[in-house]
1. Among the shown structures P, Q, from which was the value 2.9 of distance in nm of label points 7 Å out along Cα→Cβ at positions 34 and 74 calculated?
2. If mean count of other Cβ atoms within 10 Å over residues 18-25 computes to 11.0, which of P, Q did it come from?
3. If distance in nm of label points 7 Å out along Cα→Cβ at positions 10 and 98 comes out at 2.4 when worked out from the coordinates, which of P, Q was used?
4. Supply the structure label, taken from P, Q, corresponding to Rg and Dmax of the Cα atoms in Å with the calculated value 18.8, 59.
5. Given that helix-only ellipticity at 222 nm (-39500 (n - 2.57) for each DSSP H run of 4 or more, over all residues; to 500), derived from a single structure, equals -19500, which label among P, Q identifies that structure?
Structure P
Amino acid sequence: MKKSYYQPEDLKKFSAITEWNETLGKKFFDYYAEVFKDGHLSAREKSLIALAVSHVVQCPYCIDAYTKDGLEKGIEKEEMMEAVHVGAAIKSGAALVHGVQMMNRHDQLSM
């Protein structure tokens, strides 16, 4: 029996998504490869962004992949954690700013 819904070995099977729809799978992987090439942002910077986003969307596969990728690109653990905090700050700010909606609705309903 598996101990967790997410299995680390499944990350190695990611390329298999092309098996059920080769055309779209190939287009995705071509796009993905293009996105992570050096451009206006370096591949290193993109790896840090991906790591932060991975935490915000709570993807254990992505966290695994971009922690490894970051290490391969020479990203220090302190940089990784700072990127995670940036993502967390944006996520918490997004949650809190919706409090304004609640405040507005409260005022409308309690008049």
Structure Q
Amino acid sequence: MTNREFYNAIIEANVSEEITSYATAQIEKLDECNARRRSSKSPKQIESLELAERIYEALTSEPKTAKEIASEFEVTQQKVSAVVKLLEDRVVVTEVKNGNRLVKAYSVA
């Protein structure tokens, strides 16, 4: 049983006004804590957002592969692929031929 479920059970039991008020206040504290947790960003998340912005500023209308971007920013291709997802609403993803296979390439709209 979670704390929220416990406090909701207390509220539903309607034992007394004082206990119901306490349970309601505890649920409000849980909500505040959860909101703070959602709004705060870890150092890794902040680093990824900063990298995403730097990558976006470096993109042009000419498509670049993750490998090209990775070498430019000295990060891994996997990091570029993950970070570019943060830019999905601002970046155009196309497929370009790389040898015998198609790879994703990124450019600005």
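Values in this text are rule-based calculations from the coordinates and carry no lab data. Note that this is a predicted model, so its numbers are computed, not measured. Cβ atoms are built from the backbone, for glycine too; each structure is taken alone.
1. Values: P: 2.9; Q: 4.3.
Matching structure: P.
2. Clearly, the read-out refers to P.
3. Numbers: P: 2.4; Q: 5.6.
Considering all the candidates, the number was obtained from P.
4. Details: P: 18.8, 59; Q: 23.7, 74.
It traces back to P.
5. Numbers: P: -22000; Q: -19500.
Clearly, the read-out refers to Q.
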